[in-house]
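Rule-based calculations on the coordinates, nothing more; no lab input. All of these numbers come straight from a predicted model, not from anything done at the bench. Cβ atoms are built from the backbone, for glycine too; each structure is taken alone.
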Structure I
Amino acid sequence: MDYIVARELNTLYIILDTAFLILIGYLLIRTKKWLAFFFGLAGALIYFLVDYGIFFLILGTREVVGANTFWFLLWLSTSYGFTNFLWIWLFLDKDKHIIEWSVLIVIGWFAIAMIAQNFGTSFSTIQISRGTGSYHGAMAIILLAGYIYIIIHNLTNENAENIPILKLLFIGIIVQFSWEAILLISGIRPQGYNPLIINSLLETNLGIPYLFFIHKFIKKFKSNDSLSQIDILELQKL
């Protein structure tokens, strides 16, 4: 099934969103959430490689009208790649301030969209769109493979700790659903519920099983590194 995913926004939105990204980055550094910060940067890079490299250059499904394609997609990928990945990291990390971070991200997205729609009429407008028929099938395979692996793990490893499937589904769906819903109700996304439903179930959710294991590996590596530093300090005392 193919459908068009489109947005129409003004440059005031980009200005406000860029300031919001700087604020989030500052707060992550201020609270020493370094892993979340760098995970967000990695997400921005991945989103850009997918959106510009695959959707635009290879598949030719991405179209940008009213702005330079490279620079616009760099901002767009940073906007959602950075926030999505750091939010996912904080969820997986069971951060004690996950409610505050979640409210900040969702309220920020919503407020920026509404302010730009209300006060940005004098700013230049940009239209973007992409088709989905050429890649949603491949995304569904990735989604299926990840969750099947987790299900098989839970069913066949009785002595191992179960991977929290419902938690992963919640994270994978709520992150994308939040900004899809905001784009829809603010009028940036044209009316229609296919992007809201299908994208929320698929596009971020497909990566969650893999991000779970990446997060687990990084935390284990970080823990082992910290233990090694403690051992060195103990040896120095002897």
Structure II
Amino acid sequence: MSRTLLGMITPSSNTVLEPYTSAILASLFPRVSAHFQRFTVREISLSTSALAQFETEPLLEAAELLSDARMDAIAWSGTAASWLGFQVDERLCKAIMERTAIPATTSVLALNEILERTNVARLGLVTPYLSDVQSAIINNYNAAGHEVVAEQHLGDKGNFSFSEYDENTLRKMIRRVAESKPEAITILCTNLRGAEIVEELEAETGIPIYDSVSVTVWKSLLLAGQRPDQIKGWGKLFNDPKLGM
């Protein structure tokens, strides 16, 4: 049987991205499946110790372990480059490719590609992060030409705690951001329970919503030569002609 294997590098304290990634891909199983490797992440802040969690080598070691299982694509399913700087993920993907010979992406680079391909100039931002982390993210997206016109954040340094917020909390945040009429909204964190409510809130607001877990799956499928429009029920992302192969 011909299979497509997608490798996901996962923060150790994340309990959302694995089940949601598998749920998004469930209709394609067993032809397409996701496989996970963790590395240590316990806190999201701008402290020296928290920033050190995202040094390149632990992620490369996780990628190497995934490569043992002959992945067709490897993704860092995390959003740290949104505050560290997008070039961090660009360098990481190059390093993964050099070490494993497997194409690589990240949640942030996938989102950025979507924003470019859909010409988003006005962006809405929903995260669980602390205010200084949120400010760094806003600065990076503003500089990239995607002005953050509305934002909501939970002021939490988590990371495990991010998964404890329920869908109603996220619905309220998304609705507040939608009031400013951004051209797209991103739920920026792979440990928030956003993916499953995207289609509902897109219908309600009329605004495309890009969840970090979902965008990682989208780009991983493309890298592995699979059509994203095989995925149904998880939002416009997977069926937008601008975002196909």
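Between structures I, II, the calculation of percent of Cα pairs over 25 Å apart, for residues 31-142 alone yields its largest number for I.
Looking at structures I, II, which one was P(r) over Cα pairs in 10 Å bins from 0, in percent calculated from, given that it came out as 8, 35, 39, 16, 1? It must be structure II, since only it matches.
Can you say which of I, II returns -12000 when helix-only ellipticity at 222 nm (-39500 (n - 2.57) for each DSSP H run of 4 or more, over all residues; to 500) is computed? Working through the options, I get structure II. Largest in relative contact order in percent (Cα under 8 Å, 6 or more apart) among the labelled structures I, II is structure I. When distance in nm of label points 7 Å out along Cα→Cβ at positions 15 and 39 is computed across structures I, II, the figure 3.4 traces back to I.
Consider the structures I, II: one of them gives 0.20 for FRET efficiency 1/(1 + (r/R0)^6) of positions 63 and 159 (r between Cβ atoms, R0 = 41 Å, to 0.05) as calculated from the coordinates. Say which.
I
Kindly point out which one of I, II the value 3.8 was derived from, the read-out being mean projected area of the Cα convex hull in nm², for residues 175-222 alone. The value was obtained from structure I. With mean count of other Cβ atoms within 10 Å over residues 71-78 computed over the structures I, II, the top value is the one for II, the highest of the group.
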